[in-house]
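Following are the structures in question.
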Structure 1
Amino acid sequence: MRTIVDAHHHLWDLKTNHYPWLSDQVIPRRFGDYAAIRRNYLPADLRADTQGVNLIKSVHVQANMAGDPVQETQWLQEQFTRHGLPHAIVAHADLSAEGAEEVLARHTAHANVRGIRLLLHWLDDVDYNGPMRAHVMREAGFRRGYALLAKYGLSFDLPLYFPQAGEAEELL
């Protein structure tokens, strides 16, 4: 049996938590029809989907839960306590926001948090833009928040489009 680490998956309980993109009106997306995933996906589902392999570790990457992003982290930590998954959490924090440090501190109070993902991809094309804004990586507020990641020992997932590579290079 093959041994794997699932380095990027999502879990959600649509009855307990609100994910607007999964619970509200379907929004046309560049990745096509996503109706099939508009249902709960819990640790038991991940285990069932990976029963043909030896899943030794898993990493949940933030799934755009509405409201306070630390609530998603808390829910995921509870899933780990109850079900043994996920082993690591890449959470959401708006690093450009005034209260970014407080959010990072609250996330890292949960043992499985390892990093932050902020959807920065932007092309000045409504069909491809993420939830942020153009050139956010050049903003002083974002750079202050980004600098805090080292203080909290967190990695940073940097989703972007090729034309943003220069801004990412400036940041790194």
Structure 2
Amino acid sequence: MNSVLSAPALSKTIARLSYEITEGCPDASNLILMGILTRGATLATRLSSHISNIKGIGPLVESLDVSMFRDDTITAPDTLFNPIQTNTENRHVILIDDVMYTGRTMLAAIEAIKRSGRPKLIQLAVLIDRGHRQMPLRPEYVGKNIPTSLTEHVRVKLSEVDGTDEVVIEKRKG
């Protein structure tokens, strides 16, 4: 296990992402931070808090479970099911996840968002971009680019979920 971001470095990275998002979306009142469960949702909450401190108003935060929308599972999505509670019509939506790898999770999130209205803009934000994309997606906001091999796994640990803040690279088992 190789630590690539300590707790202080992780905190600085999240703060920097908040400033970048604020610059890219000056109207925080029209912004929705949509965090992909589990750690993306935690990051969205942290980012919203930073943005609120910067702008005086925080963006709306919502969690999103994309499991029914993935193309690499056998479960077909229920055509009537909409996991998003907020109206995204004409809003600026930023999808947030901890690690971007193949792009399939973000693609599933975009599919889910399309069911809840027609956003003005959808952007992607990730704490870690590790490469190896299989989908033509590129995040607008990246905390850190960490090139990895296919035999490695990037694990983001957040205190709200894991009891500590850290990013580590582990060798895949098997």
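Where a number appears in this text, it was derived from the coordinates with a stated rule and is not lab data. Computed from a predicted model, the values in this text were never measured in an experiment. Cβ atoms are built from the backbone, for glycine too; each structure is taken alone.
See the values below:
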| quantity | calculated |
| --- | --- |
| Ranking 1, 2 by distance in nm of label points 7 Å out along Cα→Cβ at positions 59 and 123, the structure that comes out highest | 1 |
| Which entry (1, 2) yields the derived value 3.2 for distance in nm of label points 7 Å out along Cα→Cβ at positions 35 and 147 | 2 |
| Per relative contact order in percent (Cα under 8 Å, 6 or more apart), the highest-valued of structures 1, 2 | 2 |
| Entry that produces 1.8 once distance in nm of label points 7 Å out along Cα→Cβ at positions 3 and 99 is calculated, selected from 1, 2 | 2 |
| Ranking 1, 2 by distance in nm of label points 7 Å out along Cα→Cβ at positions 67 and 91, the structure that comes out highest | 2 |
| Origin of the derived value 0.3 (distance in nm of label points 7 Å out along Cα→Cβ at positions 43 and 139; candidates 1, 2) | 2 |
| Mean projected area of the Cα convex hull in nm² - structure with the largest value, from 1, 2 | 1 |
